[in-house]
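Listed below are the structures to be examined.
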Structure P
C-alpha cells in the first residue's frame, strides 16, 4: 500500500512533495511549516503558536493517512533560534506528553520563508509489534 497525503500547502507542488507518505505500516511526515489554510504564514514571531500549528497540520496528515498520534515513533523540531526551544517544547509536550515519542530538537540556519521560526516532522509505525523475545543462545 502506498498513499500520498496533501495538506494543500502551495509548497507541495513547487517542491514535489507530499505532506505525508504512507508505505504499508509506515508514515513519514515532511517538514511542516506554520501555514494557515490560505497557505500564508501564521503567528509571525511566536514560536509556541507556530509550533502548535505545525503539529496540528502534522496530526491531520497522520490521521488522513490512516494513523493516529499514538502511532508516532519520532518527531523532529527544527528552530532558527535554539534559545527558544522551551516555547516549542511546551507545544510538543501538550500534544505528545502522554505518548513520548523519540524527539530531536535542532537549530537550523533558516527556512524557505524567513517568518517561519519552526518546522516539525514525524515518523509513524502502524500495526502490532511483537513482544521482545528474551536473548537465547544459538
Structure Q
C-alpha cells in the first residue's frame, strides 16, 4: 500500500466490517485477532503485540510498551473494547507513537454500539501529536 491514508482507509473499513459482524461486547483480544486476521487475508503485513522501547534523551531504555498492532511497518493501531474512550487511551497512543518514532496511529474502540476510530499524527519533531479526522 503506497500511502498511509489509503492504509488507514483499509484498516478503518476492515474494523467497521468486524464491528458489524461481531458487535460490541467482546474482549479486546477478540477484536485484535479478528483485525489481524482480516488484514493479513488482504495481503497487509501485521505485527501483533509489537514491543516498543521507551528511551531517554541519551538513548538509555527506561521502559517498554507493547502495542496491539503495527500495520505495514508504519501504522500503529491501538485497540480498545470500552464503553467510552478516555484521556488515558489518548495518552497511551500518543506515548506509543513517540516511543516507536512512528508518524501515524489509529485508536479504535470496538466497545460501544458505534465504532470509534481516531487518527493521530506524530510530526517526529517534538511538537505535540495531533488528532485528525478520517475523511476521504
TODO: Work out the source of 19.6 here, i.e. which of P, Q gives that when mean count of other Cβ atoms within 10 Å over residues 45-52 is computed.
DONE: P
Open item on the list: Taking distance in nm of label points 7 Å out along Cα→Cβ at positions 21 and 93 as the criterion, which structure among P, Q has the greatest value?
Closed with: P
Task: helix-only ellipticity at 222 nm (-39500 (n - 2.57) for each DSSP H run of 4 or more, over all residues; to 500) derived as -8000 - corresponding label from P, Q - done: P
- [ ] Identify which of structures P, Q gives the largest calculated value of volume of the Cα convex hull per residue in Å³.
- [x] P
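Suppose distance in nm of label points 7 Å out along Cα→Cβ at positions 85 and 117 works out to 1.7; of P, Q, which structure was it derived from?
For distance in nm of label points 7 Å out along Cα→Cβ at positions 85 and 117, the value 1.7 is produced by structure P.
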- [ ] Please state which of the structures P, Q yields 29 when relative contact order in percent (Cα under 8 Å, 6 or more apart) is computed from it.
- [x] P
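Where a number appears in this text, it was derived from the coordinates with a stated rule and is not lab data. Since the model is a prediction, treat every value here as computed from it, not as a measurement. Cβ atoms are built from the backbone, for glycine too; each structure is taken alone.
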